[in-house]
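Dropping the structures in below, format is structure tokens.
None of the figures in this text is laboratory data; all of them are computed from the coordinates on show. Since we're looking at a predicted model, the values are computed, not measured. Cβ atoms are built from the backbone, for glycine too; each structure is taken alone.
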Structure I
Amino acid sequence: MVFALHPKARVFGPQDAGQAMDFAPNLPDRPGPVVLLAALAGQGAGFRIGSQGAVEAGPGQFETLTGGSLGAPRHILREQASWQASFALNARLFQIGPGRGVAVLGRLSHSLALYGAMEGAVLGADVHILDGLRPDRQWQQIIARRVSVLYATPAQLRLCLEGGAPSPDLRHVLVGGAKLDTDLRASLGASAPGAAVHEFYGAAETSFLTLAQAGDDPDSVGRPYPGVSLQIRVNGKPVADGETGEVWAQSPYLFVGYAGGDPGGAIWHDGWLSVGEQGYFKDGCLYLRGRTGRMVTVADKNVFPEEIEAFLLTLPGVVRAAVLPRADALRGAHLVAFLAGDSSRGDEVQRLARDRLGPLIAPRTCVWRTDWPLLPSGKTDFATLLREVAEWP
């Protein structure tokens, strides 16, 4: 199976997209509607959107990019059929098809935006690529265009929903790229009262791994997506529910490998794939602790910054959080928290963090920022923050 434009699909941008673009293996990522149609005009030929250099994707394949939160984005080589398989499932799960409006907020170089836009075009929906608009205007367009399905990251949603009116036509909001915090979930409920919120977990290398539905514990990332098998392993062996280990996946949605000579970070073993995520199962749901690559040892204890970030986002005044290590001669490392929100509550945030996490694990320093570094995907640019910490005296 290869990507093909559905005869009833229509593709829109923030304004008139302009002149058509011919297919080329290496396509820019703007203007989104023109680029999407150009990629589909290849009729199954290999392509990549939004990066320079030779394209390795052959017939029936394509390349997309990782988010690059901790460094340069990696090139992901995929079979087009690996996305087509989930398109068919999502058509039923989220009623995507002719007459339905599907919106994405980011550039098509971001795999989540490309996935949502490509899925809508293949299934015959009205696809709205809203990249290039201010977040508040993106939300206004979602309302005006009566969009019913939205793909977005938590960071994108947080910006969109600030002061926005409710959207009565949204029916499904698919949230990926990071954990959905409690306050943002509540804001979504108020801003899209008729929408089911579907949090999913995956990576550019894996596509969908889990999907959270109504009734699942909001602290989890849901249950295995249809067709996905998951295992938690320690030292290569499956472990019982409740025990933390590395998450391994087997599914028809996995990538082929990394392109461009990049060895990448994912590991294959006997048809199973791991991207280094640590987690555990409980009552059928997957709970994530964090990436092995971000794990920090503080006073001989393994700490996952993602868990601390999730906790900080529950505290009053905090709307963004990024936790990073800094070398410490006594403890091996101590933690620094970059925060955005109401800095007047800084003392309260630090006190609550110490009460909950203890003095060794709680961030020693909290830095409040108004200029939050973001990648085109809408994720936090951790590489920029790491460089800042490295330059401190």
Structure II
Amino acid sequence: METAWQLELRPAAARATILALGGRWRMAAGLPAPESILDRLTPGTRRLGFDASRLADWDSGLPTLIAGLQKLCTARGIELDTGGLPAGVQRLLALAQAVPEQAVPGRSGGSAGICMRVGAAVIEFARGLPAMLAFLGEVTLAFGRLLAGRARFRLRDLWLEIEEVGPRALPIVSVISFLVGLILAYLGADQLKLVGAQIFIADLVAIGMVREVGALMTGIIIAGRTGAAFAAQLGTMQVNEELDAFRTLGIRAVDFLVLPRMLALMLMVPLLTLYSGFIGMLAGLLVAVTIFDIGVFEYYTETLRALTLTHFLVGLSKGSVYGAMIAFAGCLRGMQCGRSAAAVGHAATSAVVTAILLITIAASVMTIVYYQLGI
């Protein structure tokens, strides 16, 4: 019966040491740690070799030990020569070094600085910009085919998407819009009561909700609710190779899958914006009547005086743009999804982030443009 592992350090040439391995080097035998081996070296050693002539048996524990020695020797500036090891061990080490270590999400070695993270984000955006523009071109061509009557999709899918995007989103839109209307009313009243002008709570809430806040809050809600769903749906289809099947059958996936979703959002988000404004005005009415003793008729009259058709058109235009951007971001990330469960989750998250970013940029640009035009 062979003895357990044996290790002997033999001096070689100047500042060189040979590790003589003997016996059975198996994991069950309790192999030594790489650090303990290097600690036994003579100070000043710069080269380390192996002699495996008396090695009887080994398993994966020996290549793992040698790999650990390689890392430590590299850190300490010691040259490691694996030529004296068995051929099988050398092949395993070469195979392990041929494939770079994969980065695992959430297991980074340390936190990157703010400049590094900003730079990485800018680089990632620059790399993704051509694909985004290419997808925008495909969507534009799809709308051209739709106007020409050559786009292929099922009308039933469009109605299903409209139902999912519109009526089923009413509860969450109602709750958020009501609470935002309450907040606007209280904030405005806190300042207006200083000059005894609480009646203008109606102006603040009506114009704010109809023109700006209603569309913005609706866009953010739909981005989190529907944009992520679009990305997850298309991403799952990518994982299941359904998109490849569309291409094989000669069906444009942009026409069949993207167009119904974009049309549904572009039609429903403006209507949800109007609904959001109405709910916000009801919340303002509740605050004005119950807290600040303003009559219902007075509040109603002031609201009618403050609102004009221009405010409604501005809100509707912003809702349409936000809906298109949410659908664009959700479908883009879904079509770009990889072929794994983790990729689907990443696509859904990225769709929400992209949609909110596009909404914020569009809101800023449209507000500035409308202001400059006097609208």
With helix-only ellipticity at 222 nm (-39500 (n - 2.57) for each DSSP H run of 4 or more, over all residues; to 500) computed for every candidate in I, II, -7000 is reproduced by structure I
Output 0.35 (FRET efficiency 1/(1 + (r/R0)^6) of positions 146 and 362 (r between Cβ atoms, R0 = 41 Å, to 0.05), calculated) maps, among I, II, to structure I
Note: relative contact order in percent (Cα under 8 Å, 6 or more apart) at 12, derived from one of structures I, II, originates from structure I
With log10 I(q)/I(0) by the Debye sum over Cα atoms at q = 0.10, 0.12 Å⁻¹ computed for every candidate in I, II, -0.78, -0.94 is reproduced by structure II
For mean count of other Cβ atoms within 10 Å over residues 282-289, structure among I, II ranking highest is II
Mean count of other Cβ atoms within 10 Å over residues 58-65, calculated, reads 18.1; among I, II the input was structure II
With distance in nm of label points 7 Å out along Cα→Cβ at positions 178 and 290 computed for every candidate in I, II, 1.5 is reproduced by structure I
Across I, II, percent of Cα pairs over 19 Å apart, for residues 114-249 alone reaches its greatest value in structure II
Re distance in nm of label points 7 Å out along Cα→Cβ at positions 210 and 234: value 1.8 computed from one entry in I, II; matching entry is structure I
